[in-house]
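Participant: Take a look at the structures listed below.
The numbers here are math on the coordinates, done by the rules we state, and not lab data. As the structure is a prediction and not an experimental result, all values here were calculated from the model. Cβ atoms are built from the backbone, for glycine too; each structure is taken alone.
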Structure 1
């Protein structure tokens, strides 16, 4: 694997983790959203990753008999259709006739754990990019 493939894989992972972080922050920001344009409370979203070929078409074609290097991409952002939490608050403007308000079923602790995991993965890929850069610079120094 050459240095450019390493950078390509890491950059695809950085973009995927950025999308994951944006989705998690959207979930946290809408934890108490009781009314959306679609009607009802906000529904939690999650990111689905899949591997993707990194090499250009001609490189991919020549490596078709070998294991082609893969990166990562966001294949979909899905909406979780879990039932909303019911909280008794008859003074809330979106309360039903029985006084219960439907809130999104989003667990702050789980979202924070997912955010920490995405942040760690992002940091690991930044470290990989920095290491590849250092190796390239050392290789250039050897050639002097």
Structure 2
């Protein structure tokens, strides 16, 4: 059995969350969802993940603020921020390893997530990274 990369995905929009979760699971990621940043922080305290995928625009705490909290708690955890904006200020990306905004290609997001969540270079990996099933 292939070990799947575990993603903490935080998005306050249930429709967006269901759609992207379905895509990620179809691409062999294991996804743990949180609907708000406070819930996500509690999950971070109790569980381990290979990567955090955060929506930028959320109530109570932005994705950038959540990224900062996560990095203080788990400094080595890669954080990817997604937003409906083409770009966000550099000050909002300080604790973020990658940002994908309006106009982003889904394949670029998935590739970056795989690279960021990959084991450290000291671990030898045999064969290519798993690809998403062809949707055609």
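Participant: Of the structures labelled 1, 2, which one yields -16500 when helix-only ellipticity at 222 nm (-39500 (n - 2.57) for each DSSP H run of 4 or more, over all residues; to 500) is computed from its coordinates? Please list the in-between numbers first.
Facilitator: Numbers: 1: -16500; 2: -10500.
Computed on structure 1.
Participant: If semi-axes √(5λ) of the Cα gyration tensor in Å comes out at 22, 18, 15 when worked out from the coordinates, which of 1, 2 was used? Please report the intermediate quantities before stating the final value.
Facilitator: Values: 1: 45, 17, 9; 2: 22, 18, 15.
Source structure for this number: 2.
Participant: Then there's this: State the single structure among 1, 2 that was used to calculate log10 I(q)/I(0) by the Debye sum over Cα atoms at q = 0.27 Å⁻¹, for residues 26-81 alone, giving -1.23.
Facilitator: It traces back to 2.
Participant: Given 22 as the derived value for relative contact order in percent (Cα under 8 Å, 6 or more apart), which of the supplied structures 1, 2 does it correspond to?
Facilitator: 2
Participant: From 1, 2, which structure was distance in nm of label points 7 Å out along Cα→Cβ at positions 10 and 90 = 6.1 calculated on?
Facilitator: 1
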